[in-house]
Structure I
Amino acid sequence: MGKNAAKITLTSRQSAVLEPLARSRTAPQRLVERCRIVLMSAEGRDNEDQGEELGVDRQRVRRWRGRWASASGALSSAENEKATDKDLEKLILAVLADDARSGTPAKFTPEQVAAIIALACEPPAQSDLPVSHWTPTELAREAIKRKIVVTISPRHIDRFLARRTSVRTRASTG
């Protein structure tokens, strides 16, 4: 273990959760990898050695070792407060989960999306259009005309409708 690496100590209950996950063939591989990092860290193996064995860079090992070390107090407290095995597993999975990513803020509110989908459900004749079916271009123009949105591309309209169709298809087949 390197001189700056966080020291990891596992309780028997924590090990009982981590070990099966580390051997799992059905769990997401990122979770399996993170469990293996924590278990190897508890064995005292250094970041570079773990990285070589797992085929990852040592910064990834350092990140998950550090994340576990930061959460170890909360995990110990949960065990001291007699958390069930299922509750402890949920806590461990939360520690090993990806952080939320910020991404870009949504350009349209759920209300605007719903209004556009509702518009797409109306016959175009109600909007005095001489067509039998909406196209994304016509829907974009009409959404702007009705002041549902200030601006929107036909491609974005198409994405809303494709998402709506795939949800409906999954619901009817599932």
Structure II
Amino acid sequence: MSRVGRMPINIPSGVTVNIKQNKATVTGPKGKLSRNLHPDMKITMEDDILTVSRPSEDRIHRSLHGLTRSLLANMVEGVAKGFEKNLEIVGVGYRAEPAEDRLTIRVGYSHPVEVTPLPGITLATEGINKIKVTGIDKQVVGEMAANIRSIRPPDAYKGKGIRYVGETVHLKPGKAGKVTDG
């Protein structure tokens, strides 16, 4: 039995879940999410608790069991609390500035880079070197944060660039760290 798939999902107050055939719709205080799920998975709801069960022990059903449960749990958490990813910009002269409905990032290129948020995503800055990506869909929040990070990933020698808050960058020693047989 899948350890992830058999865990029940508690539905907080203010969140409603509607499942018709293989489409799940979750509505809460932050918004509404809907997703098509695999038709073989059986989703039941009793007393504000969602459970996912699988029809057989086939390999595909075992893998879909945990996936379906995780997708539903992320939808419930997203409409109740939302998701957030924090990025930091490291480097002299590197900065992010909010501009109308988008973000202007200056990270050492000859031109500023304009970032337009995906639908359902909010971009905010804290100071000039911190970016906060928030939204209700975990997948889209992660995708937007990865797109911003890919503008200037952390450099392996100096550590300059855009990184997630708490991400450790292992620096290479460079030419001075080279060992010679002399």
Structure III
Amino acid sequence: MAEARYQVVARYAKPHGLKGEAIVFVLTPQAEELFVPGLELTPVDAAGRAAAPPVTVERARPYHRRWLFKFHGIDDRTTLERWPQTALAIPATDEVDTVTPGPLADHEVAGAVVIAAGREIGRARQVLDVPGGPLLLVDGDGREHLIPYRAPILVETDRLRREITIDPPPGLLEL
């Protein structure tokens, strides 16, 4: 039997408050329609495989530039403190928009084409988590580029075409 394929739609960041709410980065522009009570989200590993049993959304709402999720059966901060920062996914379908303003999940990055000013600058190898924020490691033109993997430099991602569009400041690709 083939293993289920997943599409990452959010990334768990950390607990919020004492009653089991979680801060989540949303990775789809269809958040309002998708994140409704009853939605099952499966934690996936860097390879895109299920890493834990699914969790069910009890409620979800925008919170500054992120979202607050409350999962059914998780009623305290302690449980969420044990969670690793993880990607949350739904079964892969064509119904969820694959063009997002945010980053691809770690398992989606390797091999993605990186585009700046309409031209390919290389292929993404991985995301490095460093204290100043995530960096995209890109192989191109016989060298490695380290590019901040967040807005405003990260403009758009396309999961279907496996493309990452960036708008680097002048000189960044020459470093």
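Each reported figure results from applying straightforward, stated rules to the coordinates on display, with no laboratory input. All of these numbers come straight from a predicted model, not from anything done at the bench. Cβ atoms are built from the backbone, for glycine too; each structure is taken alone.
Hey, Kirkwood radius over Cα pairs in Å derived from one of I, II, III reads 17.0; which structure? Value 17.0 for Kirkwood radius over Cα pairs in Å corresponds to III out of I, II, III. For the structures shown (I, II, III), mean count of other Cβ atoms within 10 Å over residues 44-51 is largest in I. Please state which of the structures I, II, III yields 0.95 when FRET efficiency 1/(1 + (r/R0)^6) of positions 92 and 132 (r between Cβ atoms, R0 = 35 Å, to 0.05) is computed from it. Computed on structure II.
Kindly point out which one of I, II, III the value -6500 was derived from, the read-out being helix-only ellipticity at 222 nm (-39500 (n - 2.57) for each DSSP H run of 4 or more, over all residues; to 500). Value -6500 for helix-only ellipticity at 222 nm (-39500 (n - 2.57) for each DSSP H run of 4 or more, over all residues; to 500) corresponds to II out of I, II, III.
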